[in-house]
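As structure tokens, here come the structures.
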Structure I
Amino acid sequence: MHVEADIYATSPAMTAMLCSKNESVAKTLMLLMELLGTYSLPPGATYPIAYDDIWPKGDDYEAMDDLDCRGDQSATEQQNETRYEQAHYKCEPATTIEELEAVARFAKSSSYTSFRTAVKLARPGSASPAESLMFAVLGAPMRFGGFGCCSLPMGGLLLNYRIDFDTLAVNMSSGIPYAICDLYCPAAGIDNEYNGIGHELQNARIHDGNRNNGLKAMGIHVLVINRDQMKDLVALEAFAQTMHRLAGVRFRYRIKGYRKRQAAWLNALRAGIGLAPV
């Protein structure tokens, strides 16, 4: 958009393309997932991530208090991640897959190879950085270091997919009419739920239990992934194997050195949302 002489404003999709220049696929993918999702990181996170640093740091805690983050003030890595999970704002998606694809067709330079690749991997609907990370680790093709679940039938993995309950499920869930699945695999009938700090509260545990009862009544398996498991490649592989098995698809690696590739992919994705490597 032309603002005035020699001043132009670019769309979110075009801005993402420009920011992706010479960046990694993983970091670009995390940016696109945010733009396609219903969350945004606080402004204070932008500069550390842009310069390959972690976030938040001790100096950021005061600013983060406005986000109603819970926990004590000590600056250990685990507490940083706990606060980080809570530090995002709810918003409307900034762009669409169609807009990103249109820009990708325009971005023919080799400098934007990561952007074109990330557009092919990205999906709409993520509600948090943790969900974007879970999707990218479990869903990305194995050649990148993911577990290939997006290649499963019936759409692979769907973010924040709504399942309306029938009468039996409503009764089993104590009146809950539907469930929003963090990461749903239709072919396997599995809801992968990421449990951050908010799910550890007493009221949340009760609600989650009722909701999961409703999903079970609908014939859907609920798999819960916690913070520690999102750093554990062996555990994540087990989740992926389960989805493949229930989808009737054989899980096997066709690449060498897959564990090293998975570790590099996981850490690159974490860097894309400001988290330290594991």
Structure II
Amino acid sequence: MPLVTSKKILQDARNGRYAVPAFNIENMEMAQAVIETAEEMDSPVIVQTTPSTVRYAGIGMLKAIVYEKAKCSPVPVVLHLDHGESFNLIIEAIRAGYTSLMIDGSGLGFEENISLTKKVVDIARVLNIPVEAELGRVGGKEDKTESGQGSAYTDPGEAEEFVAMTGIDSLAVAIGTAHGFYKGTPKLDFDRLSAIRDKIEVPLVLHGASGVPDEAVKKAIELGICKVNFATELRAAMTRGVREALEDKGIFDPKAYLARGKNEVKKVVKRKIMLCQSTGKAARHN
């Protein structure tokens, strides 16, 4: 089917108390792995690209890869800009045909974040493209998002005001997760998540889920998380498969070693779909 927006699938996830998995991809093989596994699991899926991936491959190339794979797929596929770092990049993604956008003003002050986010929402709403924003700062490193003025954790009262003032469709919350692999076991602030959920109506998003214990992710979903982002574990799986393949000195065809990487990515994607409890949820969107 054609690419869909994230609006309905996230609202359905919120109503059904499950989450839609969102996977960051870097190349064609990772896009294939994500969508093919979603088809096997009959799950809606969000395919994401970060600004660094856009700079690497080009936004038109990435859109073309995902579009071509999705158009013959029986499951709903969203193409989402993750951590859109500027208004200009948002416009570039809109023109390329992305069906979901994140404007990340979390490194700005509260009022500046509202101003930038509302500017994006006003344009995207005319085109029926949903917008995700972030309040509070998820730690670690996702491109250039680790510094700025924003508070480290999402304040429930500010979240309520932020949603009302901007009109966003989903909110990424900072409750103790971080981008990249963890040095220790992350401790999520579930009381804070519950308080945020009680104050706002839009779907909530968990960033930095790679390496978070499964039980913690499940509890976050029970408490209102509707979209869970996975990136680092997919990158590591792709690299692991390629490295293992290249131990065989007889392998020199990129198709051969990239296929090994793709298979490793599919294993991770399958586990995450099961974790998000979105298996079998694709049919309701057809």
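Since every read-out is calculated from the coordinates, none of them should be taken as a lab result. Source: prediction; values computed, not measured. Cβ atoms are built from the backbone, for glycine too; each structure is taken alone.
With distance in nm of label points 7 Å out along Cα→Cβ at positions 133 and 261 coming out at 2.3, pick the structure among I, II it was computed from. Only structure I yields this read-out.
Have a look at I, II and say which one yields 2.0 for distance in nm of label points 7 Å out along Cα→Cβ at positions 173 and 213, as calculated. Matching structure: II. Comparing distance in nm of label points 7 Å out along Cα→Cβ at positions 29 and 93 across I, II, which is largest? Once distance in nm of label points 7 Å out along Cα→Cβ at positions 29 and 93 is worked out for each structure, II has the highest. Taking Kirkwood radius over Cα pairs in Å from the coordinates of each of I, II, which one would give 18.7? Of the structures listed, the value fits II.
Say we calculate mean count of other Cβ atoms within 10 Å over residues 45-52 for every structure; which of I, II gives the highest result? Once mean count of other Cβ atoms within 10 Å over residues 45-52 is tallied for I, II, the winner is II.
Assign the value -15000, calculated as helix-only ellipticity at 222 nm (-39500 (n - 2.57) for each DSSP H run of 4 or more, over all residues; to 500), to the correct structure from I, II. Comparing all candidates, it corresponds to II. Which one of I, II has distance in nm of label points 7 Å out along Cα→Cβ at positions 157 and 189, as calculated from the coordinates, equal to 1.4? Derived from II, not from the others.
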